[in-house]
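Each structure below appears as C-alpha cells.
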Structure P
Amino acid sequence: MFGVFGVFGAVVLVLSAGCGGGAVPSASPESTPPSAHTPVRGPEPRTWPEVSPTPQRVSRIGQDLSVPGVVRLHVGKEVDQPTTEVVGDVLRSAGASQVDVGDVADGKTSDTNTLSVVLGTLGDQNVTRALTALGTPVPSTLPAEGYVLTAGRRAGAPTVVLTGQDADGLFHAAQTLRQLTGRGAVAGVTVVDHPTVPIRGVVEGFYGRPWSFEDRMEHLAFSGAMKMNTYLYAPKDDPYHRDRWREPYPAEEAEKLAQLVRQAKRNHVRFTFAISPGQSVCHSGEADRDALRRKMRAVHDMGVRSFSVALDDITPLPAWSCADDLARYGLLTEATFGQAQAELLNALQRDLAETFADTEPLEMVPVQYSEVVNSPYKRALRELLDPRVRVMWTGVGVLPSAVTAGDARRAREVWGRKVLLWDNYPTNDFNGSAGRLLLAPYDRREAGAMRELAGVLLNPMNQAAASELPLFTAADFAWNPAGYDAAESARAAARRLANGNEDVVRALLLLIDVEHHVPDPNGDPLRPQAPELARQLDGFRAAWARGERDAALTALRSTAQRMIDARSVIHDGVADREFVDDVDPWLTALSLWGRALSRTCDALAAKAGGNTAQAEAVFQEAKELADQTNGIRTRPGITSEPGVVRVADGVLDTFLGQARTL
C-alpha cells in the first residue's frame with residue numbers, strides 16, 4: 001500500500017448501472033443528449049489525470065482520495081463480471097493488496113482501514129444515498145451509455161460513486177476510473193458523461209491481408225477501453241464473407257469467430273457480422289434467401305446479435321444472376337436493381353425480427369454508397385426499404401476530404417433516414433496510399449454532422465496496431481465532438497503508447513507528423529504532409545535568409561537528430577511490440593532521412609564558410625543517403641497496394657533538393 005491519506009483509509013466506491021442491457025442505443029432524434037451536459041472545455045484548469053475520450057463535464061470537488069490496502073467490493077445483481085474485474089484491477093494497480101467481494105446491501109461501512117466499493121444500479125437506494133451524501137445531484141435519467149463518477153467524502157469517509165444509465169455506461173465509468181486512479185489515489189472529481197454519437201467503432205472492411213485473430217482480440221479490448229461500442233466484421237479477403245458466402249465457416253474458423261464474439265461482449269462492444277453476397281445472389285430466389293438465413297442463424301448461435309449485408313464494390317451485370325430475378329424485375333436498371341435489393345433486405349429484416357427477437361436492426365451497404373445526389377437506385381431504396389434497416393454511407397466521396405452537417409443532412413434526405421457513416425480513414429488499401437501509414441489525427445468532420453448521423457465507423461489500415469493511433473483520436477471525437485481537439489488527442493494517443501515517457505511521446509509525435517499525409521485515390525493530399533516539419537523548414541529558410549545561419553543550423557541539426565533517434569527511442573520505449581513491428585519500415589526510412597538532413601546541414605555549413613568543394617561532396621553524400629530510402633518497401637503480403645515507404649514526402653525531399661540553392 002502507498003499514498004495513504006494520513007491515518008485514514010476507508011474509501012467507498014459505488015458503481016451503478018441502470019436496467020439496460022448491452023444494446024446499442026437508438027439513433028433516433030429522441031436520443032439526442034440534453035444540453036445541460038456541457039463539454040469539459042470550460043474555464044476550470046485541469047488538475048486531474050487526463051481522461052480519453054474527453055468527458056462531457058468534469059469538475060474538481062475536493063482532494064484526491066488515497067486507496068488503502070484492503071478493499072471490499074459490494075456488487076449488485078445487475079453488474080456484470082467484466083465491469084467488476086476492471087474495477088478490481090484498477091484498485092489492485094493503485095495499491096490494494098486484498099479485494100473481498102460481497103453483496104451490494106452491505107456497502108455502508110465506517111471501517112477506516114478498508115476501501116468499500118459498491119457496484120449497483122442507477123435506481124439502487126444505496127447509490128442514491130451515497131450520491132446525496134456527497135452533494136452530487138441524483139440524475140433522474142442519463143442518455144444511453146451515460147454515467148456519473150464522483151469521488152469525495154461521505155460522513156468523513158472517502159467515497160467514490162460510479163453510476164450508469166445502463167450496463168454499458170457502468171463499464172465506461174470503470175474505464176474512466178482506471179484513468180483517474182494512479183499513484184495510489186483516485187482524483188477528487190465529479191464526472192458527468194455520455195457519448196454524443198450513438199454508434200462508434202470500426203469496420204474491418206479493407207482489401208489486402210485481413211487482421212489476424214490476435215489482432216482482432218486486441219482491437220476489441222482497445223475498443224472497450226476507448227468506449228467504442230461497435231466492431232463490424234467485413235474483411236474483403238475472407239472468402240466465407242464474400243466469394244463463398246453460401247458456405248458455412250469451417251469448424252476452426254467458426255470457433256475463432258465465437259471467441260471474438262465473446263471478447264466483444266466482455267468489452268461491451270457490439271459484434272456486427274457482415275455478409276457480402278452481391279456478386280452472385282439471386283435476390284428473389286428462395287434458395288439464396290435460405291442460404292443467407294442459414295449463415296445468419298449459424299452466426300447467431302455464436303452469440304452475434306447484429307448483422308449487415310454489404311452490397312458495395314460490386315459491378316451490376318448486363319443481366320441478372322438468375323432467371324427468377326429477370327422474371328420478377330424485368331430489365332436490369334438502377335431502379336429495378338434497387339427494388340431487388342430492397343425486397344431481399346426487407347425479407348431478411350422480417351426474418352430476423354420474427355425469428356430472433358434479440359437482434360439489432362439490419363444494416364446494409366448500398367451499391368451507390370457515396371455522394372448525396374439522388375438517383376433511380378437511391379429512390380427505389382428510399383421508397384421501398386424497411387425503415388428499420390440502417391444504410392451505410394461513405395460521405396460525399398469514397399475518400400471525402402470533409403464531412404459537414406450539410407452533407408449529412410442531404411444524405412439523410414436522399415436515403416430517407418439517418419445514415420451510418422462508413423469513414424474510409426485511416427485505410428491504406430488503395431493505389432493512392434501505396435507506401436503510406438495514415439497516422440494523422442481524425443479531423444475535418446464537423447461536430448454538427450454527428451447530430452445528423454446514426455453513427456460513425458472507421459475503416460482502418462491493414463496494420464492493426466498502428467491503426468490504434470488514429471482510431472484513438474476518432475474515438476475521442478465521436479464521444480464528444482464539441483470537446484475535441486485533434487492535436488491534443490494525438491498527444492494523448494502518443495502518451496498512451498509511451499506510458500508517459502515524454503521522450504517516447506516526442507518520437508511518436510514526430511512519426512505522426514511525417515506520416516500526416518491523407519491521400520485521395522490518386523495520392524494527392526487531402527491534408528498536408530508533415531505540417532510541423534514544414535513549419536520548421538520554413539523557419540529555417542527565413543532565418544537563413546536573414547543571415548541567422550548558426551542558430552538556424554543548430555535548430556535544424558536538432559530536428560535531424562530526433563529523426564535519426566526516433567527508431568531506437570520507439571523500439572526501446574513502446575511496450576506494444578506489434579505496434580513497433582508495424583511501423584518499423586517507416587522508422588528505418590525516417591532514420592535515413594534524418595541522416596540525409598544532418599549531412600545537408602554539414603554541407604550548408606561548409607558552403608556558408610566558403611568551402612564550396614567540401615559542400616558539394618557532402619551534398620552528394622546526403623543525396624545518396626536519401627536515395628537509399630527507395631530500397632525500403634512495405635512488407636509483402638500486408639497491404640493490397642505495396643510500394644516504397646513514404647516519409648514526409650513533398651516536404652523533406654523538396655527541402656533537400658533545394659538546399660544547394662540556399
Structure Q
Amino acid sequence: MHYLFVVFIGAFLLFQVQPLIAKLILPYFGGGAAVWTACMLFFQAFLLAGYGYSHALAKVRSIKLQVILHIALLVISVFTLPIGLSETVLPKLNVQSPLLNILYQLMFSVGLPYFILSSTGPLVQNWYASNHQGKPPYFLYSWSNVASLIALLSFPFVFEPKLAASTQLILWSVLYGVYCVAFIVVALTTYRGKTLNAIETTQGVAGVTIDSGIAQVDRDTHDLTLTNAISWVVLSSLGVIFLVATTNAITQNVAPIPFLWILPLCLYLLSFIICFHSDRWYIRWYWLILLILSSIIAIFLYFIGSQFDLITQVTLYSFVLLAACMVCHGELSKTKPAPRYLTHFYLLIALGGFLGSLFVAFIATNIFQQFLEFPLAFISLLLLLSVVYWREKLSIKYVLTMSVSVVVCVSLFTALLSRYQQNDIFQQRNFYGILTVKDVDVAGKVERRLVDGTTSHGTQYLDESLQQIPLSYYRKDTGGAIAIELMQKTKQTGINVGFVGLGAGALAAYGEKEDHFSFFELNPAVIDAAQRYFTFLAHSKAQIEVIKGDARISIAKNRAQLVNKPFDVLVLDAFSGDSIPQHLLTVEAFSMYQQVVSKQGIIAVHISNSHLNLLPLMKGLADHTQMALVYFHTAGKRAESHDTDWVWLTHNNNLIDNPIVKLQSTRVKLSSTEQVVWTDDHSHLMSLLK
C-alpha cells in the first residue's frame with residue numbers, strides 16, 4: 001500500500017504543478033498560448049531526466065546505496081521550498097528569446113522537486129518488482145496516471161477558482177513535504193525487505209537483480225530489441241506531438257485557459273490508463289477505424305476549425321486527439337517489455353516524449369509557417385502503421401487499409417492547402433503565433449488584412465485614395481475611434497495616446513499634427529508586417545513611436561516619465577487571435593494605467609471576442625477603480641464588416657455627457673453578482689466564456 005501511496009501522491013504533485021506554474025509565467029511572456037508549449041518542453045525534458053536518473057540508480061548494485069542517494073536528494077530538495085517564480089531570474093528575462101527564458105525560469109522555480117517527482121514512477125516500480133515475487137509492477141503505472149488525471153481535473157474546477165496562486169504554491173509545497181516523508185518510508189522498507197544478496201538469483205539488464213518470480217512474468221512480454229526500442233520512441237514521440245499540436249490548435253484563437261491546456265493532457269493520460277490497464281481494452285481494428293475517420297476530420301479542422309463555435313471545436317479536437325493517442329499508446333502497450341527492462345522502457349518513452357515536444361517547440365516553429373505538425377502527425381501515424389504492419393506480416397487488410405488512408409489524406413490535405421493559401425502574400429510563425437497578410441477582393445475592392453491565427457487584426461484598402469480609411473474594428477464610430485477624435489477636439493494642443501497592441505496600425509490613421517502616438521507591441525513579426533505591408537504608420541500625421549516589448553512591463557519601467565507626461569487616451573488592444581493577455585486586465589494593471597493616464601483621460605479597451613464576454617470583467621474593474629464605464633457596441637453595416645465592442649473607463653464626466661457619446665454608447669445592464677474582478681494573484685477565465 002505504501003508503494004501505491006507514494007506513486008499516487010508523486011504523480012498528483014507532478015501534474016498539479018504544471019498548470020499552476022505555467023499560469024504564473026504567462027504574464028511575463030505576453031499571455032500567449034505558446035507559453036504552455038514551452039512549459040511542456042520543460043516538463044518532458046525533466047521527465048526524461050528523472051527517468052534517466054531512475055535508470056542509472058537502478059544500475060547501482062547496492063540497494064543500500066540506492067536508498068541513501070535518493071534520500072539525500074529528497075532532503076536537499078526540501079530546502080528549495082516553497083516553490084514559486086524566482087525573483088533573481090525575473091529581472092533578467094528577455095522577450096527576444098522567450099522559449100529559452102521560460103525554460104530558465106522553470107528550472108530555477110521548480111527544477112529539483114519536479115526532477116525528483118519525475119523519477120518516482122519508474123524508481124518505485126523497480127523497487128516493487130525487486131521486492132514482490134512474480135508480481136508485475138505495471139498496475140502502479142496505471143494508478144499513477146489516475147492520480148495525474150485527478151490532479152489535472154481538480155486544478156481548473158477546484159484549486160484555480162477557489163484559491164489564490166500564492167495559497168496554491170504553499171499547499172503544493174506542504175504536500176511535497178508529505179511526499180518526501182512517505183518516500184523515505186518506502187525506501188527504508190525496500191532496504192529492509194530485500195537486500196542485494198536476497199535478490200541475486202536473476203540479474204536484470206538495468207543492473208538490478210530480478211528474482212525467478214519476475215522471470216516467470218518475462219515470458220509473457222517482449223524483449224528489448226532495436227526494432228522495439230525505435231518503435232517505443234517513435235510512438236511516444238507521435239503521442240506528444242498530437243498532444244501539443246492539438247493544444248496549440250485549440251488555443252490559438254482562445255485565451256490560454258488552463259482548462260484548455262488540461263483537457264488534451266487528460267485525454268492523453270486517459271489513453272495511457274486504458275491501454276496499460278489491460279491489453280483487452282485496446283481493440284486494434286476498432287481504434288484504427290476511428291483513427292482514419294479522425295485523420296480526415298483533423299485535416300478539415302486545420303482549415304476550417306475556427307468557423308465552429310468553441311464547444312464544437314473542443315469536442316472535435318478532443319475526439320481526434322483521443323483516437324490518435326489510443327492507437328499510439330495501444331500499439332506501445334502491445335509491445336511493452338518484461339519487468340527486467342522496465343527502466344529501459346520508461347526511459348525510451350520519456351525520450352520519445354521529449355523529442356516530440358522538442359519537435360513542436362523548436363523544429364516545427366522554424367520549418368513550418370503554419371501549424372502543419374497537426375495534420376502531418378496524423379498522416380505520419382498512418383504511414384508508420386502501414387510499415388509496421390507490413391513488417392510484422394499482419395493481415396493484408398491492415399496494410400492495405402492504412403496505405404489507402406495515407407493516399408486519401410495526403411491528397412485531401414494538398415488540395416485544401418493550395419486553395420486556402422492562394423491569397424497569402426506573407427506568413428511568419430514565431431513563439432507568439434502565426435501571422436499572415438492576405439489580399440482579399442471584397443465587393444470589387446481589394447483589401448489587405450493582417451491575420452493573427454485566424455482573426456483579423458487590421459484591414460486596409462490597397463487603393464491609394466482609400467488607404468487612410470480605417471476599417472474593421474477600427475472604423476469610424478467605433479469606441480476606439482470616438483475616444484481619439486473627441487479628445488482631439490477637447491484639447492487645444494496635440495494629444496498623447498498610448499496603444500497596447502499594434503496590429504496593422506490602423507488607429508494611427510486618426511493621428512493629427514502635434515499628436516504623439518506610442519504603440520507597445522510584444523511580437524516583432526507584427527511590427528515588421530505593419531511597417532512593410534501597411535501604410536497606416538508611415539502616412540499618419542502624428543508622431544509615431546513603436547516600443548517593442550510587453551506593454552505592462554514597458555509602462556512600469558517608464559512610469560516616472562509617463563506620470564509627468566501622461567496619456568490622454570490609453571488604448572488596450574493586445575489580442576493574439578481571439579485570446580487575451582490576462583495580466584493586462586487585472587486590478588494591479590489598471591491601477592498602474594490610472595497613474596499614467598491624465599485625470600480627464602480615457603482607458604479604451606477593445607473587448608470584441610468570439611468566445612469570451614469581457615463586459616462583466618470591465619464593469620468589475622471600473623467599480624473597483626471608481627471609474628465610470630461607457631460601453632460601445634457598433635454593429636457591422638455590411639456583410640463583410642464586424643460587430644465591434646469597446647469600453648471606456650474614465651473620470652471625465654464632460655466626455656460622458658457628450659451628445660456623440662450618448663448617441664453611440666450602449667447601456668450596460670449588469671448586477672453586482674455578474675461582475676468579475678481579476679487580480680495578479682487570482683483570475684479564472686472560464687467564468688467569462690460565452
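Laboratory data are not the source of any read-out in this text; all were calculated from the coordinates shown. The model shown is predicted, which means the values in this text are computed figures rather than measured ones. Cβ atoms are built from the backbone, for glycine too; each structure is taken alone.
Of the structures labelled P, Q, one was used to calculate distance in nm of label points 7 Å out along Cα→Cβ at positions 179 and 611, giving 2.9. Name it.
Of the structures listed, the value fits Q.
Which structure, out of P, Q, was Rg/Rh (Cα atoms, Kirkwood Rh), for residues 67-186 alone derived from, given a value of 1.03? Mind showing how you got there, number by number?
Numbers: P: 0.92; Q: 1.03.
Source structure for this number: Q.
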If distance in nm of label points 7 Å out along Cα→Cβ at positions 331 and 523 is computed and equals 4.2, the structure in P, Q: P
Name the one structure among P, Q that helix-only ellipticity at 222 nm (-39500 (n - 2.57) for each DSSP H run of 4 or more, over all residues; to 500) of -18000 was derived from. Q
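Given a value of 7.2 for distance in nm of label points 7 Å out along Cα→Cβ at positions 163 and 619, point me to the structure among P, Q it was derived from.
That value comes from structure P.
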